[in-house]
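So, here's a batch of structures to check.
Please treat every number below as a calculation from the coordinates, not as lab data. It should be emphasised that the depicted structure is a prediction, and the values quoted were computed from it without experimental measurement. Cβ atoms are built from the backbone, for glycine too; each structure is taken alone.
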Structure I
Amino acid sequence: MVVGRIGRPHGVRGEATIEVRTDDPDDRFVPGAVIRTVPADRGPLTVTGARWHREVLLLAFEGYDSREEIETLRDTLLEVPLADLPALEDPDDYYDHQLIGLAARLPDGTHLGEVTAVRHEGADLLVVARADGGELLVPFVSAIVPTVDLAGGVVVVDPPEGLLDL
């Protein structure tokens, strides 16, 4: 599961900005953590330093001590094996990878499309590629998405008036 992407270098001491794609960056990116990479030939990487600079996460990695060395890692995806993810305590919580690929249907069974991504932009949003073309952003709240059936491969979307017209 992708938990981040390495961005541009920060400073001259081998730190990189990180595009965070996990809900728990302070637990995931701790010094000593070993993180797999995509492409695989760039890692695994061992985190030697982690700090927040304003609202940007900065990481340092073992063996990458300069701005030029960190630049070679730009756009590398950081991932953890699914088996390493902790079990979720709340039955109404889901990892993004569990939702991606599910069919989105209306309560009457009408097919809307397929969940292609989950965005975390203040509120959680399901990105649904519509069967008739285009994308639909669905707030991932129980009032609008009352049913998530992982075994059946379906999410039920009960949209408020006008949501499907956006």
Structure II
Amino acid sequence: MRGFTLIELIVVIVVLAILAVIAAPRFLNLQSDARSSIVQGLSAALRTGSDLVHAKAVIEGVDSGSDEIEIDGYLLSIRSGYPRVAANCERFTSDLRYWVDMQLKTTCSDTEQGEAEWYGEVSRNQFYFFPVGYDQLSQGCYIIYTTASERVGGEWIDADSASIEYDTSGC
């Protein structure tokens, strides 16, 4: 019975090491691509959902000012016919299930992320979505949903539509 020589074993180990050095960066890049795709996917779901809510609001004649619209027996807060943030993170995240066709585990507390996939934060009429592990705009991995309103003078007025922006440069 014949075994492997020391030279053959060293050659195999060297070949495996070279393959590992080449494959590791590609694998790490796939994780970044996956996070970027998740951000882009949620952004598209938010756009589609908000457009569907707006279409229903137009049909029902509640597409201006602040109002509510019934979706699946639930009254959803809207502004200019689009889902409204209304400076309340918990309410906005619980309302998502009525207009976004995705199951999102979202938390409003950066210290209690637990099983959450997204961390959310509110600033006036904007909601910031961050994937787990991110919590600042400067990190370059986020989505911003802005209610269809803007502040002019000291008064909130209707905007043409809700805006959805995202950045995946740091994902």
Checklist entry - FRET efficiency 1/(1 + (r/R0)^6) of positions 54 and 94 (r between Cβ atoms, R0 = 30 Å, to 0.05) computed as 0.90: which structure among I, II? => result II
Checklist entry - From which structure (I, II) was helix-only ellipticity at 222 nm (-39500 (n - 2.57) for each DSSP H run of 4 or more, over all residues; to 500) calculated, if the value obtained is -1500? => result I
Next on the checklist: If semi-axes √(5λ) of the Cα gyration tensor in Å computes to 36, 16, 14, which of I, II did it come from?
Outcome noted: I
Checklist outcome for this item: If distance in nm of label points 7 Å out along Cα→Cβ at positions 22 and 102 is calculated for I, II, the one returning 2.3 is structure I
Checklist outcome for this item: Note: mean count of other Cβ atoms within 10 Å over residues 14-21 at 20.0, derived from one of structures I, II, originates from structure I
Checklist outcome for this item: Re log10 I(q)/I(0) by the Debye sum over Cα atoms at q = 0.14, 0.20 Å⁻¹, for residues 62-149 alone: value -0.49, -0.93 computed from one entry in I, II; matching entry is structure II
